[in-house]
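Peer 1: Below you'll find the structures, each written out as structure tokens.
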Structure 1
Amino acid sequence: MTSLPTFEKALICNKGHILTDCIATNQHLLEVNYCKECGSIVISACPSCGAEILGCEQYQYKEWIDHGVETYYTGYTLPKFCHCCGEPYPWMQTILQNLEEIIDMDDELDEVDKTILKEKFPELMIESPGTTAAALRISKTLKAATNITVQALKSAIASKAVGHALDILGWK
């Protein structure tokens, strides 16, 4: 019999490097203030609301044969938005700001196209009913962009976007 999951607490730097997804077994990392990869501040709570950043899911199940309790952990994926307030974590906010900056630098795009791209690119980061339509709209809108802008956007988002959205854009 499997129980409902509980979550460990994670420790992640502001640029998205995961120090640990399980502070319970890595207490020594609580003393780390800065990331060894990039020097950014390390956080364990949402800067917007203060909720702990959820780490890996922990399940416990009872072995009926020996009546013992086993614990197992699922894999961990870097969260993009706070589970409590819905605000983007700092690393996600940086990605979104970079996308906007790249879009703003393209002189071939008019303001309407720039607005469309800024509104639709965040949809590529999540699995939602609007992801496919957003990818299609972005694909059509990027036809007016310079090749260097398209390549910069592709580079900035390729490893962070939903797989089928990348397929539609031809970026996979």
Structure 2
Amino acid sequence: MDRQEQIEILLDHYHNPRFRGQLDHPDVTMPGGNPGCGDVITIYLNGVEAGQPVTEVKWEGEGCTISQSSASILFEMLYDEGWTFEDILDLDYTAMIDILGKEAVQTRPKCATLALGTLKAAVRKYQRDQLRAQLGLAPEAPLPETIDETADLGIVVGDEALQERGRGMPH
């Protein structure tokens, strides 16, 4: 696929986003943001049993064409391919850039991976919440060390994403 075709796909998803909206009573609401430019994505997720396809997840957001279209493409793949939580956590950020079209998004990797990073954070939060419940811990109780792979990408998730939004710079 050439660069022009990649751009046309991105524009189609930007103008006709797939799986955009909110869930009525999500188990997890996870905001994510790119402080460098002000893009914001919020993921709404209901949990599933281990190994089962994710069936209730939606997103909302605002920002550049790349950040918003990448969310739409990500969610379309998630539903069409029947991804599990494990599939989501295993998806590599460079693979996401390749899926979107490296030539079209290579100068904006944070925008291209914002939705994936936020979705991974939502899945991990759900899993941590389930572990706390199994252990009889309060929802805010700390767990043993966790890994935050989004830190290396320069994106922020959770409440920090909402606080950073006002500090972002336009593209």
Structure 3
Amino acid sequence: MADALWLTGLIVACLVGVALLLLQLPGSWLIVAVALVYDWHYGWQRIGWPIDLMLLGLAAAGELIELLTSAWLARRAGASRRAAIFGLLGGMAGMILFSVPVPIVGTLIGGVLGCFAGALIAEMTVRDDALGATRVGAAAAAGRVLGTTAKLATALAMCGVAIIAAMR
């Protein structure tokens, strides 16, 4: 009975971690923490150190992918270095600003709009080309969406790996 409760707790915590990711909160790290606690409870015999380390690596990779995808797509669209950096900063600012007036989805919307606005404004300071700056802003926003989607897919994979390993 206790084993079933521990496994149910792991599954629920993994799903909560995925939900937190949608709110732009550290859900991947919650999944890692819960997997480590579960494994510790069973004397490091259920999930195992190799998979624990893999989960840590996947969480770090998901964070990096999310962070860099926006800048990468903006650069591919011809963005200056300034626009790529301001797209990142704008995304973070947008998440903070939109999370208060628009709870739950505000962080997602704010992140995308902030990336767009940050890259657009910065690109307009570098060159006087509104169409090119708009293209750069759109690429930064698309990169943010792509990065968040990749991070979500990584978290779902982490959940699957942790749950399957825990059921051994």
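We did not get these values from a lab; they are worked out from the coordinates using the rules stated. Keep in mind that this is a model prediction, so the values were computed, not measured.
Peer 1: Comparing structures 1, 2, 3 by relative contact order in percent (Cα under 8 Å, 6 or more apart), which one has the largest value?
Peer 2: Values: 1: 17; 2: 33; 3: 29.
Max of relative contact order in percent (Cα under 8 Å, 6 or more apart): 2.
Peer 1: Work out the source of -29500 here, i.e. which of 1, 2, 3 gives that when helix-only ellipticity at 222 nm (-39500 (n - 2.57) for each DSSP H run of 4 or more, over all residues; to 500) is computed. Show your work: numbers first, answer last.
Peer 2: Details: 1: -9500; 2: -15000; 3: -29500.
Structure of origin is 3.
Peer 1: Given -0.44, -0.51, -0.65, -0.89 as the derived value for log10 I(q)/I(0) by the Debye sum over Cα atoms at q = 0.10, 0.11, 0.13, 0.17 Å⁻¹, which of the supplied structures 1, 2, 3 does it correspond to? It would help to have the intermediate numbers written out before the result.
Peer 2: Working: 1: -0.50, -0.59, -0.76, -1.05; 2: -0.36, -0.43, -0.60, -1.03; 3: -0.44, -0.51, -0.65, -0.89.
Structure of origin is 3.
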